[in-house]
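Pasting the structures in now, so scroll down.
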Structure I
């Protein structure tokens, strides 16, 4: 059986995770699991924001597991602000015997980051992205990562970021 690959995208809201994850999923023909999309569906079906967080990750893990066991590539797109969330992806990769590649997005230009957060429009029915104040609160709760990962500076053009990710994956999958 072929080994699956779990590509975990993490980073603060508005740093370009979904843009890069979507692009990579299209390029690879991979399964793209977006926590915002799962939470949006849960909220449309009566769950509150307080009920969806951990549950959305659990749903994503279960869906990802079946694809990884089949040898497919799964792209997990989530903030992953805390160690417990990151450990969940690491555990999933270990239990499904999948490669685990971590990509963290960062937008170190605060003015640009704020502009992105304040100007984005949701592509999900009924979903509202966090505003700048909420993102700022997430920043204070965001636990620094210490794992092996590619940190992508998303102040650069998307095409440059995509090429960097593709080079990283080529080396990681060898």
Structure II
């Protein structure tokens, strides 16, 4: 018996959302030790290339989502996705700051797929802020308004990709 494609999308979105809901606080808690490990084992150039490839893969996946689920892919979506998920993150001085756009872009994307639009927006913005609140309580981390902005920007961008990619 064939599975309902809408239900299949929701199941995959739930798995992705739950994975990121677990991964985001884990990265916050173990972030400093992960940074030290990455800097000790991988050159900064290779780390930058790996982050670039991950960001490109994210843009390609979002474009594929548009094409498969939103009908015809409109080129104008690349006009905001490429600057938001490639150009802006690549302009950041620290490679690890680019991770905000991967984690929270995905979190926003899946949030908007799972929840009605207003609730999805509330969930993705709450996630963006609560991550930094968590860091205020960690001994080697500091919650930063700049990071809240990165998290919110990436979450809203990912949410917009999911929202605009839906069939109407």
Structure III
């Protein structure tokens, strides 16, 4: 179907005149019967500002450890705390906090000290200090996947965030 150019121009010119939808609240749907520190779903209303934070990797925890070793960055719990600290700084730089995170993607490498299995418990221990707490009850939707490796040799954890803020 061919749309006349004049009609396209009128439609295009009319779009900016449409009023933006009134922003509602961000809705976090809990996992039924669970206190797990993630949400089953998060609904972001029209008009909210979205901020995508690139994946962050852990900082060096032990500079004298062999370069590229897990020991350089610590175990999964220590690396997760390091990554979350970096992401918190990134959020603050945007005027946001952990309570504004609506989605997270977590990439875990199998820990050689655990036979190549991921340390999900270590991730959860660190994660639970920042999400679903009395001080910060908001829980994001989250995916956690095991990957073969990350760009930083010895890193076991990379996390990226999507944050949303409703303009009032």
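Please treat every number below as a calculation from the coordinates, not as lab data. These numbers were taken from a predicted model, which means no experiment stands behind them. Cβ atoms are built from the backbone, for glycine too; each structure is taken alone.
Quick one: distance in nm of label points 7 Å out along Cα→Cβ at positions 101 and 133 came out at 4.0 when computed from one of I, II, III, so which one is it?
Label of the source structure: I.
A value of -26500 was derived for helix-only ellipticity at 222 nm (-39500 (n - 2.57) for each DSSP H run of 4 or more, over all residues; to 500); which structure in I, II, III was it taken from?
II
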